[in-house]
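Laboratory data are not the source of any read-out in this text; all were calculated from the coordinates shown. Being a predicted model, the structure only gives us computed values, none of them experimental. Cβ atoms are built from the backbone, for glycine too; each structure is taken alone.
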Structure 1
Amino acid sequence: MIFRHMGLRPNIVWIGHIPVLLYVQWLAFLPLAGTAGAFLSRRGGGGFATRLRSALFPAMTICGLVCLGLMWMATTDRLDRPRWLYVVLVLFNSVVLPSIALLTGAAPFLNKPRQQG
């Protein structure tokens, strides 16, 4: 919703008869966010797991929000006919693709910690 209010429109990619919305501008920004998270974590002395979690934090947050939305829909009977293909596409579009973009930017900083000297 924030992107739509900012005037950014998604690109629609059709997979068979299913439209998938891709926010190319957002995906293009995510490597910078992954770089910043991993760099700052490495600079603070974080280990590999800490740098990885720091880089993937935006994708983990979105994954949690999507799961909360699915639980809400299931408890309010709005998910009366589960469309598992759509659920998989939402998770792919909002978690997997952003994770790949974030890891692309974080990759240089996931190696050994910088030596203090």
Structure 2
Amino acid sequence: MYLHYDPRTKEERGALAVLLRQRIDFLLLLDHNVRVVVEVDDSRHYSESGRAAPNKYAEMVQEDRRLRLAGYELYRFGAAGFSDATFSCGKFVVGSRSREVVAGFFNSLWHQYDIHA
């Protein structure tokens, strides 16, 4: 998805510019100005034509550092970790292993920020 919304004004951000990186998978806006970016990466994030692309990877991790320095928490998942998810009839069908991975992550994240669902 191409979505980036930072609710802070230019004055609130101070010297931090609006992020140029517009494509993120998920942005969670939590209490106390906690901003969490969740990315699910397939091979397009680090390869070209099926071959490792060190420059592409270097650009990605450079942007990761910039996001963190701008106050975002960033969590990456490898798409291979969701191997039991399939795409059928225009939608994803998530398997039990993938559900466990995602539920475990969010349970830990909620625990870290004392969020009670």
Structure with the greatest value (metric volume of the Cα convex hull per residue in Å³, for residues 9-48 alone, set 1, 2)
2
For Rg and Dmax of the Cα atoms in Å, the calculated result is 16.2, 46, so let me know which of 1, 2 that is.
2
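Which of 1, 2 yields 3.4 for distance in nm of label points 7 Å out along Cα→Cβ at positions 65 and 97, as computed?
Values: 1: 1.6; 2: 3.4.
Computing distance in nm of label points 7 Å out along Cα→Cβ at positions 65 and 97 on every structure in 1, 2 gives 3.4 only for 2.
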Which structure, out of 1, 2, was helix-only ellipticity at 222 nm (-39500 (n - 2.57) for each DSSP H run of 4 or more, over all residues; to 500) calculated from, if the result is -10000?
2
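Who wins on relative contact order in percent (Cα under 8 Å, 6 or more apart) among 1, 2, i.e. which is largest? Walk me through the intermediate numbers first.
On the way: 1: 37; 2: 18.
Of structures 1, 2, the maximum of relative contact order in percent (Cα under 8 Å, 6 or more apart) occurs in 1.
To which of 1, 2 does the computed value 0.5 (distance in nm of label points 7 Å out along Cα→Cβ at positions 25 and 105) belong?
Here the read-out was taken from 2.
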